[in-house]
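Trainee: Input: structures, listed below.
What follows draws every value from the coordinates through simple rules; no lab data is involved. This structure is a prediction, so every number in the text was calculated from the model and none was measured.
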Structure P
Amino acid sequence: MNKPCFIAVTNRNLCKRPFFDVIEELTKKDVKTIVLREKDLPEEQYYEIAKKCKEICDRNKASLTIHNFINVARQLGIKKIHLPYPVFLKEAGNLTDFESVSTSIHKPEEAVKAQQLGADFMFAGHVFVTDCKKGLPPRGLDFLRNVVQAVDIPVYGIGGIDEKNIEQIMECGAAGGCMMSGFMK
């Protein structure tokens, strides 16, 4: 089996220490990319945080992916974008200037559609119980396995993933997992 691969997903509200210190530390870890997913921010504030994160990532030769804000990615010259599925559906034809385009899906049919529309990879979830989706039952490993089998592009599990259960994610055929709390806290 392949070595577990993590994608770091940010949420500065979970940090126990300064957010940019966490980003600095993440750039030195073996992660595929850092997805700057600060969902509570308006675009102007997100831009300021993204600019600083880009400086840190560039300095440490780490990969940064912008979440949702296509214009911010373009303004900062960041060539990786991750979009919520509805935004991805709307923008799919307008993303050819990005090196990497990914989306989050919640059904195998969405995975197939995302692949057809040109997604390079996707997040599928939520797989396990997670505080991010309090009260919502997880979709589970069978869901993840079904998504992986439905597409030919890499699938990363998201939702409640940590070092203890990443092997289960990999056994489903996923390319890896996305971790937020474990990295932020």
Structure Q
Amino acid sequence: MTRILIIQGHPNPAGRLGEDLAAAYRAGAEAVGHQVETLVLSELEFPLLTSKAEWEGEPSAGIATAQQAILKAQHIVIIHPLWLGGMPALVKGFFEQVMRPGFAVGAGEDSIGWKTRLDGRTSRTIITMGMPAFLHRLYFGAAGLRQLRQSILGFVGIHPNRATLIGSVEVMSDKKRDAWLDHVRRLGRQAI
């Protein structure tokens, strides 16, 4: 049994493919006994950080709760749309708030370098987009995904960081949509 945290990062998830993907992953995971918690970022209230002092300060109650959910999780699933080549500001702002010093990283031995504090966790990022996914990877180099995988998750010790890119969502047939939901349900059963 794996403890899974699903982070739903669409700023307006109601009726979106991302909401259905989160439900499919959860259903697959729970069907085989995994424990699943879902965090809907649009329901959290937190300000954007505007200074180093704010980043080093105490988190809001909602962010502190999110940090505890991350600590309990063994596997983290992040679902968000592609906006302007990357994650929506809501998702980036969330990670800036949650990955504070002392929580995600801290001073290394003898205060030299840093020590990651979220080692042992894995992740899967599921990104929906209007463009074909292969074009996002090939032409744009999946820059937004790389930022999340390397500069945020990998930096704090979460790995491996797998990804699923789902493109052409605005023109997707019902058959293709159902196939993606089945695929994500299987990922949930496997907790990957």
Structure R
Amino acid sequence: MARHRVVDRGESDLVDKLVSINRVAKVVKGGRRFGFTALVVVGDQKGRVGFGKGKAREVPEAIRKATETAKRSMIRVPLREGRTLHHDTTGRYGAGRVVLRTAPPGTGIIAGGPMRAIFETLGIQDIVTKSIGTSNPHNMLRATFAALESVMSPRSVAARRGKKVAEIFGRRDGDEEAAAGN
């Protein structure tokens, strides 16, 4: 059910993907009343992504509500070279657990279901993922977002520790020889 379109309402080229639609029924005196829930992921393909869910009596209205919620809940994720994450991470929500691993160039997005929609709208090109536990799209999305919120760039780690980025990574072999020569 991966449907996507480019949304441009004064914002910078947001792409939204429909992850799932669920029909729910409410039993009333005259029979059943059907409603729909939609789960949508929105991103700018440059490091910002958000998700939302919407409920309505009609499918288009549920999708619209979910898209608006997703735009309001966007987060920024630091990317390495604009194509993958800085480090491996795990996320957990309810019974869902996801493992996100960085990947070398050319790997592509190795992810299934809702996670693929997140990474395509986020702008990640190379990543390997594994979903453990639930296959419920809501829980998988929330677990993936929990993992993405924990990703930190070397620059932010260095700033928090009061060091330089080179000190965080440690010295390279060439740097040690240069330091010994001085």
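Trainee: With relative contact order in percent (Cα under 8 Å, 6 or more apart) computed per structure, which member of P, Q, R shows the largest figure?
Mentor: By relative contact order in percent (Cα under 8 Å, 6 or more apart), the leading structure of P, Q, R is Q.
Trainee: Taking Kirkwood radius over Cα pairs in Å, for residues 42-89 alone for each of P, Q, R, which is largest?
Mentor: The maximum falls on structure Q.
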